[in-house]
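No lab work stands behind these numbers, since they all come straight from the coordinates. Only a predicted model underlies this, so the values are computations on that prediction, with no experimental measurement involved.
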Structure I
Amino acid sequence: MTTSLYQPTDELYFDQADARAERDRTFHQCSDCRLCIKYCYSFKSLFQMVDDIHNGDAHALTETEHDQIVNECFQCKLCYVNCPYTPDQEAEWKIDFPRLMLRSLSIMEKQGKVTRAAKLLARTDLQGKIATKFSTIVNKSSNVKPARAVIESLTGISKERLLPNFTKEKFSTWFKKHAPEIKGEKRSKVSLFPTCLVEYQQPPIGQAMVKVFEHNGIECELPEGQVCCGMPWLDAGDDERFIEQAKKNVQLLVKEVKKGNSIVVPQPTCAYVLKKDYPDYLNTDDSRLVSENTYDVSEYLMKEHRVTPIDKKFKGQTFETITWHQPCHYQAQQMGPQSMQMMKLTGAKVQMTQRCSAIDGTWGLRRENVAMAKKIAKPLMDFVVKKNSDLVAGDCNLANNAILEDTGRMPVHPIEVLAAAYGYGELVSQKREGEDNE
């Protein structure tokens with residue numbers, strides 16, 4: 001099977017023998033290349049199995065060994081950036097490792113091999129709607145050991161992980177009450193795709209985005225009827241549910257694009273899904289149009305800044321040093337360090353780390369993955385502690401929560417840094433006093 005057929009609608013997509021043949025071809029090619037050894041455990045395990053168990057023969061791996069490699073891929077997408085075989089190659093040489101792992105996971109789901117935790121965690125909208133209604137109880141129970149033990153037994157979410165809190169007022173509720181204040185000459189209009197994390201858990205990120213945009217003449221709209229981007233369903237191997245979500249969002253968002261709006265997303269995983277996964281899975285003109293007009297929040301603001309500079313009169317709170325975590329799905333969009341450039345406008349010295357948090361939405365929260373996730377994330381945590389900057393910032397809220405868990409530093413979203421600099425609220429520095437910033 002060639003990579004052009006990585007579509008759930010293809011008649012061979014769920015064929016086990018065809019998928020096995022494609023994994024054999026891919027694993028052989030990856031084993032010869034090995035540029036991705038520094039990434040996830042899928043590659044480390046693959047190369048170790050080939051070398052230590054099968055005497056260099058990648059085709060000799062067992063089905064159990066294949067399943068392990070599939071399960072260890074947490075879809076960071078960084079091998080897309082690193083792999084010399086992904087762009088414009090002949091079918092014989094072209095590799096799409098992440099998509100192949102998703103295809104294999106979908107087959108495993110039909111075989112009943114996907115965990116209950118993955119399926120439960122995929123219902124983000126249902127969880128968010130219920131949890132925000134009972135946020136006080138839900139948030140308290142997430143910090144009580146007996147309750148966490150019950151949650152782990154029921155859902156598979158590890159009791160060791162720090163869970164994000166739910167808000168009492170959703171972002172969409174705040175937005176309806178918000179009176180727009182466009183400063184100066186209006187330069188553009190955008191439609192927001194706030195994501196489940198901003199909608200149910202971190203409305204302040206969305207509020208900061210709206211205030212910064214309006215401060216710079218960008219009008220914001222919030223289309224009603226949006227649903228989760230669907231990424232957790234991909235993690236659960238359920239392509240059908242993912243496609244359902246994708247169709248709903250594309251049908252809604254393409255109308256926004258056709259009336260002249262760009263789509264702006266404040267979380268990198270969801271932006272990646274709209275840009276990359278929707279056109280791949282739906283293969284429609286509408287999905288491609290949405291993809292071409294979707295931007296990460298810092299990507300869009302810096303694009304506007306390069307045309308007409310944004311306001312650089314920062315009368316609010318600024319910081320001398322900031323450590324910025326560039327999440328994997330931010331890197332995978334290959335748009336450059338836009339958030340770092342944006343924060344530098346405030347006068348801050350920004351130190352960047354690209355090390356992985358190993359969260360990937362739901363993967364790193366599951367009991368069976370925690371030990372591996374912690375090992376992968378350790379270099380990131382060590383960097384944050386060592387730098388001891390005035391502020392820690394990161395675009396992915398789930399990765400930020402992992403940083404808080406392991407370092408005691410709660411990162412803020414880069415757009416919140418700009419909002420504070422304009423005077424819209426204040427941020428808390430958690431720098432350890434008496435320690436030098438390196």
Structure II
Amino acid sequence: MSGPADAPVRILRIATGGDGVGTLPDGRTVFVPRSAPGDLVKLRHVRLAKSFARAEVAFLEEASPERTPPACPHYELDHCGGCQLQHLSASAQRAVKRTMVGEALRRIGRLEVEDPDIEPAGKAWGYRNKVTLTAVQGGRAIGFHRQGRPDEVFDLDRCLIADAALMDLWSVVREHRALLPDTVEQVVLRRDREGGRHLTVRVRGQTVWRAAALLHVALVRRGVPAVLWWEPEGGAPRAVAGAAEPYPAAVFEQVHPAMGDRVRSWALAELGAVARLRAWDLYAGVGETSALLAAGGAEVESVEVDARAVREAMRRGPEQGVRRHVGRAEDVVPTLVGADVVVTNPPRTGMGASVTEAIAAARPRRVAYISCDPATLARDLGRLLSPGPTDWRPRLAALRAFDLFPQTAHVETVAILEGTA
């Protein structure tokens with residue numbers, strides 16, 4: 001098209017989600033994937049909206065010094081949507097993520113804060129212990145969605161940010177894909193903390209996976225044994241090969257467990273001593289934080305909506321010092337007795353208003369908010385730090401970002417609130 005696409009555009013920054021941001025000659029903000037701050041780019045496929053536009057890089061007239069050649073062939077050849085920032089250096093990626101957090105807190109939360117420090121990941125590659133692949137055409141193509149094209153899936157060879165043991169498993173599964181059900185819709189590869197491999201096949205409808213035993217034999221022969229799970233539509237996963245029973249302990253682990261442990265350790269250290277204190281662990285998962293709080297001498301109220309995760313938490317323990325609640329935090333938290341300290345680790349959607357109101361009503365000494373989305377973190381902190389009906393007047397005592405997922409636009413953040421009532 002003529003007009004906005006003709007003149008080159010300077011990329012000014014990276015937005016949440018990983019797209020570069022520039023300005024078209026007509027003044028509209030344009031979002032450009034796979035661009036870097038400082039790039040001067042010619043655009044193609046410009047799609048205009050009322051106040052903004054989206055486009056792709058047609059030609060790089062001037063390259064940013066922050067650019068680096070992507071290591072994964074899928075990133076450019078297949079426009080893989082699994083990573084968003086492989087074209088940026090490690091230091092540039094971390095700078096981008098610091099700014100994402102700081103800008104969200106200033107713009108959405110109306111907080112006067114600097115961009116937080118960020119803790120680098122120990123590994124930039126081979127760190128993911130869970131990979132979810134989409135299957136189309138009866139499994140003839142199994143892989144990730146193309147960037148900006150959610151209706152297209154390319155066939156994955158090897159993912160460089162995934163654990164190498166999982167990719168060894170995938171290599172054999174890919175070779176024997178004819179043994180997967182024709183109705184396969186997703187293939188999930190997982191590695192647990194003990195190093196065991198897991199392969200979950202999710203199907204459309206209730207199609208039974210009759211060839212699972214044959215695939216398990218092939219995996220064993222190639223030296224990559226795994227527990228094979230079959231998950232029918234609307235049902236629970238069931239182990240069909242490689243396990244002694246159909247419902248062994250489910251695998252609920254952080255996608256980057258080593259960095260997840262560092263996030264949790266920092267958050268709990270910022271809470272200080274918890275002996276003889278009442279603690280809430282909200283969105284508790286399999287109870288790793290609850291166990292640490294209890295080990296520190298706290299009396300813990302643990303809240304988690306997934307009953308399977310709660311059963312796993314009970315299996316891991318401890319039995320004493322933790323009272324476990326199964327249900328939505330929005331329903332359970334308003335019924336809890338007051339807390340001295342709170343740890344909350346909600347999903348990407350953040351906390352409901354009833355949860356933030358219940359935290360304020362409890363008037364805790366300290367709150368550790370672990371977030372995987374800067375926007376919802378900013379919204380919730382804005383609620384918690386605004387004057388409310390209680391006399392609890394917290395302040396933002398500490399803020400730190402963590403680069404859990406290098407090569408992607410995802411960032412983990414921990415905010416520590418200190419009550420001043």
Problem - Winner on volume of the Cα convex hull per residue in Å³, for residues 147-210 alone once structures I, II are ranked, highest first - result: II
Exercise for the section: Work out which structure the value 21, 18, 11 belongs to, where semi-axes √(5λ) of the Cα gyration tensor in Å, for residues 51-114 alone was derived from one of I, II. Expected result: I
Problem - When volume of the Cα convex hull per residue in Å³, for residues 267-402 alone is computed for each of I, II, the largest belongs to - result: I
Exercise for the section: For the read-out helix-only ellipticity at 222 nm (-39500 (n - 2.57) for each DSSP H run of 4 or more, over all residues; to 500), a value of -7500 was computed from one structure; give its label from I, II. Expected result: II
Completion exercise
Cα Rg over 2.2 N^0.38 Å, calculated, reads 0.98; among I, II the input was structure I
